Structure I
Amino acid sequence: MTKTRFAPSPTGHLHVGNLRTAVFNFLIARKAGGQFILRLDDTDPERSTQAFADAIKKDLEWLGLTWDRVETQSSRMDRYRAAADELRQNGRLYDAYETPVELDLKRKKQLNMGKPPVYDRSALALSEHERLALKADRDEHWRFKLDLERIEWADGILGDLSIDAASVSDPVLIRGDGQFLYTLASVCDDIDFGITDVVRGSDHVTNTATQIQIIEALAGTVPAFAHHSLLTGPKGEALSKRLGTLALRDLREAGIEPIALLSMMARLGSSDPIEVRSSVDELFDNFDLSAFGAAPTKFDVEDLKPLTAKAISVLNIEDISSTLTDLGVPADIESAFWNIVKDNIATRSEIAKWWALCRDGATPLIADEDAEFVDAAKGLLPDSPWSDQSWAAWTAAVKEATGRKGRRLFMPLRKALTGMESGPDMSKLMPLLQKINL
């Protein structure tokens, strides 16, 4: 069975960058009839909070990205300790004592000498006496001893990859304060949960290489890996500087439709066009990791606005009826009201504006040069209730009486009735106006 996971850290809010990872893993699992696991990487007790965990779930529920089960790393510390003991016994995990300052000096020295800043494994050369002396003075951290060979895998997006382990530092798996880092915890989880496919950002490629060796050292099955391109701003700038404004909760509050966001994330950076789908299930159609490229992918939040308007415009009355009812739109005119409104709003919040116009009327917008004309037109206004023929009958009468035609006829009348220069077909809107303020 196909099993994927989305593994956010509950130390902040979800943003469009990590949403892309969630969408890919969700689609892979659901398209194959498999499982999608939400894993909360909460091993950092100081920064991880229940509030952020709840916010992550709320965002995913808003989008319709349902999970089969939730796992938390904070509940699996015994498993990570056991894995660490196994690696120690097998000679693959060793203690090191350099401070961050010492490591930084080593890196700078290597760079100055034209060498790659790779950890020199000096901890392995310590005598027992030296080790005990250092241990009495400072906390040890623990590194995984890489086999210095090429690590190869067939990446689902980037193709065949090969990384020389000799060009990579032995990764730290346990910090000096005893905290298990992502690399070991994630490997244990993927092994135990039977994860078959891992899709994540291309900034994890080196992590993948080291994790493959750790998985093999723990006798686990290596999943299929794929690394999607990273998002940039519309001009190619680093998106990380703008993520504070691209949190999913902010997009939700701005009125972005979930299906508009999902439709973009499921196709952005691929050879397929971005088209608004009517449901999450439709996102499965033609979804193929091989269609995505390796180049950085430009994301512009402004592109979500027309997609949202399109998503709203194709909603059926059944999809929006509860919203209209909450606004007080009478049931007998809900359908007619929605049919004229849906193509004239950018977000759902704008529906209220149109219902207020129909219910309460608008403040007339009348230019000085049109005041006499509108006053004359007012005397020719048919009695209500109005039908879809009333607008044509009224404008014809006004045209005959004033001699005006075209835009000079229609625009002042629209502005007088609606207080706006644009909007729905007036022949359809006029029957819904329960009050006018001429």
Structure II
Amino acid sequence: MSLLIKNGRVIDPSQKLDGLYDVLVENGLVKEIAANLIAAADCTVIDATGNYVVPGLIDMHVHLRDPGLEYKEDIVSGTKAAVAGGFTSLCCMPNTKPVIDNKTVASYIINKAKTEGFCNVFPVGCITYGLSGERMSEMGELKEAGCVAVSDDGKPVHNSEMMMRAMQYAAGIGIMVISHAEELELVGEGVMNEGYTSTELGLKGIPRIAEDIATARETMLAEYTGSSIHIAHVSTKGAVRIIREAKARGVKVTCETAPHYFTITDDAVRGYNTNAKMNPPLREAADVAAIKEGLRDGTIDAIATDHAPHHIDEKDIEFNCAMNGIIGLETSLPLSLQLVRDGIINLNELVEKMSCNPSKLLDLGRGTLQVGAIADITVIDPDLAWRVEAEKLASKSKNSPWLGQQMIGGATATVVNGIPVFTR
């Protein structure tokens, strides 16, 4: 199959490319990038006039809930939401049911994604069996099965020695360790960020230092062992500072944040809005400013959604009882484009954080439009105006704090392995 994407602004930081070009795809690979390419008679043509053409977006932190929790989301609905949001690859976290702590579950996910999914899915295996924090998983087996990283996401590895050994072992086999950085004793029964708003609402708060202390431990372990660590869903000004200082010392630490942490504050919880309840919780304006600065100066390497779908029955209840998490695959791109409109980062930096860097960090072999590369491509209309409406979202779950709100920007075409899987 041949595909020609014409007249778009092609932005590919991997080869310092930014200009008006056409992109020719043949047999699932990028064949040529040049101006004024002519389509063959049997070639599919996408007109990208006024749009950006970028390496396919990669979300390195999603929850697809499959296997075992398919009433919230599954691989089919999750990947459909992904391509509608412009994502060509997803990395799914291991807190499924059963968890991804063996090759059987990993293989199930990979095979189902290949046969029924709309985009690439790369599983993330567990650091410890059953996410228990007690016994290290067979990371080598998980890597052989196709896992691209290990994490006990949803739970921190509480035992420092266990985490240190896991980092050392992972370094030996060449697989990334992703940390859910949280000190549970400080979290206690907290349900939102500790601060003025939590006091006003009468809700138990989670202090920032619960994240900061855990982030400091991970960076210190990485420094001590010479291993690498990736910190998930950074949300506090303290964590940004700790990571920035560690990087300056040469520590092998990378990190990600999510759009909600640079877009809204814990004021969104007012009215006891459970669609604004997540973990880590939404923080205050000073934290939002620090996250933006971390994105601007390169401290924060990637933007990921932490897409966490939940059934309405798990959200439409008392705030204290509601489950943590929001969906994000279909709103991530417009929210992140706002960073460009606000002058926080430029377009090339946005593409790096949403495509190139995740691919490099996880060694996915994507995140580029170089000739001969796998043709995962996202076409973006920066001016597309649309409203977040529950009935139009592809995700099974609708737990978004942006329901009813206007968005600017979005994918107009998503190409996976050279095949257009979504067009608007």
Structure III
Amino acid sequence: MTNNKLKEKILIKNGRVIDPANKIDAVLDILIENGKIIKVGKSISLQPSAFSLIDASNKLVTPGFIDIHVHLREPGYEYKETIKTGTEAAAAGGFTAIACMPNTKPVNDNQSVTDFILDKAKKEGVVNVYPVGAITKGLKGEELSEIGELKSAGIVAISDDGKPVMNSELMRRAMEYAAMFDLPVISHCEDLHLSEGGVMNEGFISTELGLKGIPNAAEVVMVARDIALAEITGARLHIAHVSASGSIMLIRDAKFRGVKVTCETAPHYFTLTDKDVNGYNTNAKMNPPLRSEGDFLAVREALREGTIDVIATDHAPHESSEKEVEFDRAPFGIAGLETALPLTLKYVNEGAMPLNDAIAKFTVNPARILGLNKGTLSEGADADITIIDIEKEWQIDVTKFRSKGKNSPFHGWKVKGKAEMVIVGGYPAPHLRR
């Protein structure tokens, strides 16, 4: 994150403060000084010359959002995204911290790549960046990375996201090492033998379109395996981008048994179904794929009841021409940082989930999973804050994205709710809307 030192005090007045970590939901003021939250309370007053005022009347004020699952592409794929543009997109979407996946070029499987990411983020980023290290060298699934070295360099988790670790013995060893270093293992659950050649969800729509499908079982069997390995190793397992009803049943049962398992889903899995692939829409191509109506409903219910802990974006930007090809040839993934908030608020406004629960899935829950001292407005905490105009109506326009990636199935959607400002370490990020 760019090191902009702001010594003056900032007073946020009259906002509806929602802080799930402290069970706060009230109209309050927040006083910030030297990057820390000094006081949260009613009618805080200071001499006018002593502070900068932010009037948050009729706005929502929350802990800074944390995205546990982002692809920043740098190093190696800067034509898709850079740390600068990716963090600007994060700030525009209301995020003050992001965890970036290791499938860069070179892969983040060693200290030098982690150092590069952290240094670049410090110089050019506008939000906090937390690197995720690779489970295996080169994401090849053959040999473990130097996990201890990566932890010392500053990673917050390990993952081979984008590729599953197919070797169960190797995954067990990875979990054992991760437990030693108190790192969560973020698992991309996909059986490559079942998904091989598939480009969308296996079902009626794939048959109708003549596209090879990916069955739910490709995700479910690997969720079952990794839960079993977490149970025998005691590791902290986090299941990425949950999309299938069978996965949810397994995770719910494992939590009941006391297995250290958490999980996330992304807004597209509770907003779209495989029907949205009709017309061979490559912007609706992601992995895991958009699922059936039954899976869609199961994900929504799991969010409501709390089985799904986190809403993450799985932000996967691509250069436009890469998506402007036949469906089979297009890469998986969508740009998600700048649409996650309004899509989640749409779900909340439908009465499907309380607002406070949604905020928790963007703040305290990902912070706890990654072991970050973030996600709260407690006095003494870092002043990472998101201010939201919850009533603002606007139209999603990919040409106005801060991200280089314009690959979104939500272009043209009319939505409600937008991040008006983020404060990162006591410093208001630049005004990013065009």
(request) Assuming 8.7 is distance in nm of label points 7 Å out along Cα→Cβ at positions 94 and 406 as calculated from a single structure, say which of I, II, III it is. (result) I
(request) Can you spot which of I, II, III the value 4.0 was calculated from, given it is mean projected area of the Cα convex hull in nm², for residues 310-365 alone? (result) I
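Since every read-out is calculated from the coordinates, none of them should be taken as a lab result. In this text, all values refer to a predicted model and were calculated from it rather than measured experimentally. Cβ atoms are built from the backbone, for glycine too; each structure is taken alone.
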